[in-house]
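No value in this document is a laboratory result; all are computed from the given coordinates. Note that the structure is predicted; figures quoted are calculated from it, not measured. Cβ atoms are built from the backbone, for glycine too; each structure is taken alone.
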Structure I
Amino acid sequence: MACLLVLTAGCGGSTFREGVYENEHIRYRVGPLRREWRAVELEDNNLAFHRPGMGTISVNSTCTNYEDVPATALVNHLLFGTTARSFLIEEVVTLDGRGAHHVLVQAELDGVPIEIELFVLGKDGCVLDLGHVRSRSAPGAARAQFLSFVREFAVLEVHVDD
């Protein structure tokens, strides 16, 4: 497994080096992805990686001393635009020492059947979401790689303005 070594995003001087993302508000680590996953720009996300046939993995953080919004509301916001939703998994798990809302959803986006897996957590004034959107026919290895990516997730530092 090889991690993407350096990604410099043009927005706000953010960087991604050796599995660690950093911007002016937060620094966090994610697990490695195989080299076939390519960094892509995805609006409103800190990081995004795509691999044909395996889908798109993304991470986003919002750090503004976030009010205590229920996790289900945050998940529903991330599923906006999808239809025919069927929740296969909906549970609370521990991620980076905190309770995280984990869902696996089969849905449709513009009539195309997809599968969406999300982990949403709040930590130190930030809300973070890690997601994987894939076709329903994606191989099981796609999900396994996403879960490995998530398993090593850890917030390393937060700077939130009051």
Structure II
Amino acid sequence: MDKIIPNDPVAGLIDIPLPAAISLLPTTWTSRLAIALLTLGVIAAIWCFARRWYENRYRRAALAELDRILHAPNAGAASTADALAVLVRRTALAIFPREMIAPLAGPAWLTFLDHSYGGHEFSDGVGRALAVSPYAPLFVTEDVTPLADLVRRWIRTHHA
């Protein structure tokens, strides 16, 4: 037996027309200029950050060495002060010209450190131990924490 199929009710419907696609590109020249300037600003900021990060790699290495010196097992105050004096000298040689740093010793070295740091703790304070610690270890007291804190501040804030 043949069955009769009624007409399909959906066959006569018409699709709703969709709106045209919206462009992501701004239509006004001022907004295009603002986007271009914003893009250039972001690129410049990334470039400046990367350059500063690259230029300060010696500071990160010096701070890591300082932490290694302070956490070394069985390190006495005199050997720690000697290591701090060498670390400050090596850090200064990394950024300043060798001809300027190599001849400095004693009070001239401490004056240079004060000048590059912007303070007076090397000439007038605990930093005096850096000038004599390799030659007179008995000058260094048992607590090298203030000296280590001063060295840490100098590494972080000195300027060329």
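Some values worked out for this structure:
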{"read-out": "Value 3.0, calculated as distance in nm of label points 7 Å out along Cα→Cβ at positions 63 and 87, assigned to which of I, II", "value": "I"}
{"read-out": "With volume of the Cα convex hull per residue in Å³, for residues 31-70 alone derived as 108, matching label from I, II", "value": "I"}
{"read-out": "Test item: helix-only ellipticity at 222 nm (-39500 (n - 2.57) for each DSSP H run of 4 or more, over all residues; to 500) calculated as -18500, pick one of I, II", "value": "II"}
{"read-out": "Structure from which 2.8 was derived, distance in nm of label points 7 Å out along Cα→Cβ at positions 23 and 151, options I, II", "value": "I"}
{"read-out": "Computed 1, 7, 13, 14, 11, 7, 5, 4, 4, 4, 4, 4, 3, 3, 2, 2, 2, 2, 2, 2, 2, 1, 1, 0 for P(r) over Cα pairs in 5 Å bins from 0, in percent - originating structure among I, II", "value": "II"}
